[in-house]
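Listed next: structures, encoded as structure tokens.
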Structure P
């Protein structure tokens, strides 16, 4: 990697980034002769990509500026998802009025509309008003009609990641994480949570609804869900479960890899979120529907732990971002084994 055309932005192909910026400047009529004069501000580090805000002075009015966002794709992340599929998803989601508009693409990244809103903090997820807004937005997101067969992706994706983890891992790491046993666990979860539970609603799921992927406009209280790298069709109970698991994380602390499961939401908090999620359709939800989604989400936390545990193992080998991926994986797998006997009591002997 080398320092790119805007000085602070590390891109593998600065010329392709420059070309997109020049095209945008011509479209806007805000031609900047020296692109190096644009102001670049690194945003809070994401887990997968590097993100930069670019301040763009408008022609003839030095006091008025445009802002755009440059996203540089992280190294090695193509193991997790198909970048072409992710771009197509981004464009479809944008057409439905969710998230930022795609302004352009360059080798190794893309340029997006800058959303004038702030990213949520870990503490925001516990705010009852903010949580209600997130629940309603998530319900809306799940209703996006993305082209495709509508099949659940979760199980096959985990099997693919397991194969990648095994191919990357040293013998010692494979032994420590018990990778030879994980396929049986995936099969078990699929049988318990999917095959025997066809009543679970399938929707277009974000699959990574941590606080850093949610923004709020503090003037209008509008919620925007961003970053769709992992988005796919899945049971909505899984997406909600994953959101609950993310409440144990604070990725902007001194120890971003450490998860505090005492912060996992209690039953009252989970029930309130699910009530807000279901009631956002305009109808009072039935108690049986609340209970079913509440129970389903609890069981799907097990899938979330395996999913991100495998992600962490692979990331530790391919991602250069400063983060203790191995320790993160240990905690996700540890929580899986701890919670499995409580949530899948009839299968506890399989451990």
Structure Q
């Protein structure tokens, strides 16, 4: 993040250069980083075991309520509490709250030893809901609900094509690649070779992709962030509250519902994470690249990345304290050794 901010601030023209070619309204280099980040994680998923996740009604229902009812409503409340006098930033925050995570959450879940199969299913469900519900929820939270409450309404015109394209590129491509890699790899050499020989070599590329994406993302927006530090601070505070509270709610609900640690961690991270690339693309496409809405979208990952890294450690601490008998996935040993 620091390297990206310095690049964006000190290297003239790097932002426009990175943004000169885009895929689904996202800079091509950043899109490449996201795909490299997603592919190894989705190649680790045991797709033949996802059926057990789909039949877990407690997990499915709780995730849908957290992601599509509680989290957007909570972000709406925070936006109006913290930014009542800044409508552009407030709108940007609400858009961030509507963009449910379909990419980077796989990394946080994997680092916290969550349930990979559950994460793949919940991310896929979020993707479907994102295509179907994003525009309707944007209309509700920016025009209908404020009108009911006697608050200021905001004009909006979201591109259905942009939302669909984002989902297909950033989930569809790596999901298909990961699925085919798993099926063909196991068929050719067997599961033992695939998981003990192939995946350890492929796995680190997810973190390389994550770091590459973060550097470029902040290089692209480094000047905007560093030139308006007070505005960034005002946007950051409700985001900080949002990530911590929603994650905590997911962990508590998972504990109460007896989902077990792996699925509880997955529930918490899929609820707390946001699809910042979609939020930024929608804000830029709707309100312009220099708009306050776009800046709010950019500040999202500035806060999300360090906070969710910290929450990975919080989740692992909670596992030791509240799920001491929970089996630790084999991947944790691989990560520790690496």
Structure R
């Protein structure tokens, strides 16, 4: 690609589209893999038959299974710090600081938040089935999915003095206030658990994070809702991957088209040069040529050294030498700026 340079905007567009396509495709493949695992996972009711199924399963373990049951604590449950009537088995307290940060590019204030404090409390709990069969849920903090609900939320707004306002404009940050939130997994919640189901040596049933790296999910939604959400995620990332790939292909085609146009111009000029040399070699033999008697006064208007030796068509001006014509940045006559269709050698007879 001698003589061809890639523009900064084209390089940025190609690089961004390639990188974004790779990220979208990676997330799509990961989401697709999770969806396939959900489709392949067997569903079981929490009842007496579940223990019998695990007894005849190799290793008394199902690597990935789906169960649904009601949440019950083992021992005393946790009580909400703000709503005493709420009891649960998981409790998360968070304190976030909300602020406005000055964006010098857009010339606007943008929202930003920072986690100041987080505390998680938990007690052992079970999923109870229809016939009082129970499955103990292990490591619930490691599980993904929406299984907790907000039991308390309050925003503490900050009051400013004049000095604070001046300092905020100088620093480019405005503190809006602090958001205090409490989330709990309440006792009695209908919970869907997806993970590794094992029968312990003492005869108890346990749900734990899968050893093969599959996603461990706890959700207060039913399985069909979970699968629908995952399918929507897969479709979204697939669409983003396709759109970014098409954008990259369009940018690549644009660069290729520009490169082809430059090659085409180069080929045309090379063909024109060969034709000019051929005419210059043939005309003296056909008509007999003599030197220009006023050669000293009839020099090229561009270099002012070489004689004018070509005719620019269609305008017909004789104003430059062929070397300067080839160096013109645009195919326009130096005298009248008309477009040059072709060039022929000039001879004096």
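Source structure of the calculated read-out (helix-only ellipticity at 222 nm (-39500 (n - 2.57) for each DSSP H run of 4 or more, over all residues; to 500), -23500) within P, Q, R: Q. A value of 8.9 was derived for distance in nm of label points 7 Å out along Cα→Cβ at positions 65 and 281; which structure in P, Q, R was it taken from? Label of the source structure: R.
Among the shown structures P, Q, R, from which was the value 53, 33, 16 of Cα extents along the principal axes in Å, for residues 153-224 alone calculated? Attributed to the structure labelled P.
A value of 2.4 for distance in nm of label points 7 Å out along Cα→Cβ at positions 217 and 233, calculated from one of P, Q, R, originates in structure Q. Work out the source of 1.7 here, i.e. which of P, Q, R gives that when distance in nm of label points 7 Å out along Cα→Cβ at positions 137 and 249 is computed. Comparing all candidates, it corresponds to P. Here the criterion is Cα Rg over 2.2 N^0.38 Å, for residues 49-88 alone, and among P, Q, R the highest value is seen for R.
Work out which structure the value 248 belongs to, where volume of the Cα convex hull per residue in Å³ was derived from one of P, Q, R.
R
FYI, it's all coordinate maths here, none of it is from the lab. Given the structure is predicted, the values throughout are model-derived calculations rather than measurements. Cβ atoms are built from the backbone, for glycine too; each structure is taken alone.
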